[in-house]
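Peer 1: Each in structure tokens, the structures are laid out below.
Read-outs throughout are calculated quantities, based only on the coordinates presented, and are distinct from any laboratory measurement. Keep in mind that what you see is a predicted model, and the values were worked out from it rather than measured. Cβ atoms are built from the backbone, for glycine too; each structure is taken alone.
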Structure I
Amino acid sequence: MGHKYEYITKSELKPVRVKIEKVINELQKKLKEVQITFQFHLIGSGKRTLVTRLVGENREFDLDYNFYLQKFDENIEPKEIRSMFIKSLNEIVIKHGFEYVSDGGRAIKLKLIDKKNKTITYSCDFAIMYEDIETEKKFILEHVKVSNKCVWEEEKLGRNYDDKVSNIIANGLWIDVRREYLNLKENNNKQDKQSFSLYYEAVNNIYNKYDWK
């Protein structure tokens with residue numbers, strides 16, 4: 001038997017986004033001083049207001065952002081780029097009531113802790129990305145902890161999903177995605193399978209039910 005989830009309302013999500021994006025804006029200013037610029041995008045379930053949390057006592061939820069590098073010295077080692085992001089974030093987040101960030105491998109994790117109840121209020125994953133303009137391929141900066149190296153890996157997850165979502169919405173099928181996503185969340189037995197992966201799976205499941213020719 002899976003867990004029971006509920007959707008978070010737009011009104012509840014808005015101040016959370018404002019708080020997180022204030023941190024990101026400060027990060028942009030700080031890194032610009034060392035000639036690194038980036039754009040940020042809320043992705044996955046958060047982008048489509050499909051953020052969920054467990055019904056009951058543990059009411060933690062999470063968001064995912066991609067940081068797309070625009071200007072940076074390509075001669076800088078990937079590990080140094082990641083270190084600059086982490087160091088700068090840690091100088092910023094503590095002023096806004098967050099814990100110091102942690103390196104999760106694919107993403108840098110930010111957490112807001114309810115210290116009274118010793119629980120996580122919400123968390124956020126930041127992935128460092130860049131897009132090759134010529135090939136349109138996207139790459140994610142990963143920290144491979146086994147070898148303690150940082151490498152650029154092609155990110156294939158999420159490719160062409162905007163077109164799929166547009167078709168689904170245009171045909172009045174978005175409610176089906178909401179139901180499917182909640183179903184996948186409630187029956188997910190893989191702890192390492194994150195929300196954005198389940199979101200893409202839900203979109204695929206609904207999209208593949210129909211002939212779009």
Structure II
Amino acid sequence: MAADPKAAARYRPRYNIAPSTVHPVLRARDGQRALVPATWGFLGRFARGGAAPSLLANARADGARTKPTFREAFAARRCVVPADGFYEWTGPKGARRPTWFHPAEGGLLRLAGLYQPAKDPDTGEVDIRFTILTTEASADVAPVHDRMPVLLDPGDVDLWLGVGDVSHGADVADVDRAEALLRPAPRGTLAARPVSPRVNSVGHDDPALLQEVAA
């Protein structure tokens with residue numbers, strides 16, 4: 001696997017990210033895995049009056065292959081977003097309570113994503129942006145939320161990225177096989193932990209966010 005040296009030098013652990021945050025993703029480059037920095041959120045349409053476009057942080061897996069916003073990326077620009085967990089919330093607005101979902105056996109999660117190149121209208125620089133694919137909640141997540149990120153098995157990463165001997169990139173049969181990976185994780189994959197509502201502000205980004213609190 002190749003890693004962008006500039007990205008490696010800038011990397012630091014994060015405990016609370018949100019759309020517009022830069023985060024490393026795995027993508028295919030020259031037939032191999034490459035770890036590169038990317039900004040979370042596809043750019044949607046510009047709002048009226050020249051306002052900034054909306055950020056599409058997630059895409060429903062059941063429509064991403066055919067939806068105009070995502071279909072080109074689904075065919076040829078799939079990525080993996082490494083993470084050691086993700087948050088979901090319950091409760092009314094203003095009093096939302098976060099739960100941190102993480103691998104029951106430890107290690108990393110491999111979230112299925114898509115990426116797109118996007119030119120900054122002010123600087124002209126090309127940025128890589130990503131969105132995370134979601135599916136129906138698994139038995140582990142359903143008590144808290146009805147959706148969850150698509151989690152890939154380690155052995156399916158190359159197929160999803162379109163690299164190595166298992167894949168031919170954007171071939172129709174290959175895309176069919178990639179689409180078949182978009183399913184809820186098996187029961188027992190994830191453990192859940194109620195955590196501090198400090199997570200509700202992206203300005204808080206420290207290890208204490210992951211400490212368990214009373215539910």
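Peer 1: When mean count of other Cβ atoms within 10 Å over residues 103-110 is calculated, the result is 18.1; to which of the structures I, II does this value belong?
Peer 2: On the way: I: 18.1; II: 13.6.
Label of the source structure: I.
Peer 1: When you work out distance in nm of label points 7 Å out along Cα→Cβ at positions 31 and 143 for each of the structures I, II, which one comes out largest?
Peer 2: On the way: I: 1.4; II: 4.9.
Ranking I, II on distance in nm of label points 7 Å out along Cα→Cβ at positions 31 and 143, first place is II.
Peer 1: Give the label, chosen from I, II, of the structure having the highest value of distance in nm of label points 7 Å out along Cα→Cβ at positions 55 and 95. Let's see the in-between values first.
Peer 2: Values: I: 4.2; II: 2.9.
When distance in nm of label points 7 Å out along Cα→Cβ at positions 55 and 95 is calculated for I, II, structure I comes out on top.
Peer 1: Let me ask another. Please state which of the structures I, II yields -2500 when helix-only ellipticity at 222 nm (-39500 (n - 2.57) for each DSSP H run of 4 or more, over all residues; to 500) is computed from it. Walk me through the intermediate numbers first.
Peer 2: On the way: I: -12000; II: -2500.
Of the options listed, only II reproduces it.
Peer 1: Taking mean count of other Cβ atoms within 10 Å over residues 71-78 as the criterion, which structure among I, II has the greatest value?
Peer 2: Numbers: I: 11.2; II: 18.6.
When mean count of other Cβ atoms within 10 Å over residues 71-78 is computed for each of I, II, structure II gives the biggest number.
Peer 1: Taking 0.65 as the value of FRET efficiency 1/(1 + (r/R0)^6) of positions 15 and 87 (r between Cβ atoms, R0 = 30 Å, to 0.05) derived from one of the structures shown (I, II), identify that structure.
Peer 2: So the calculation was done on I.
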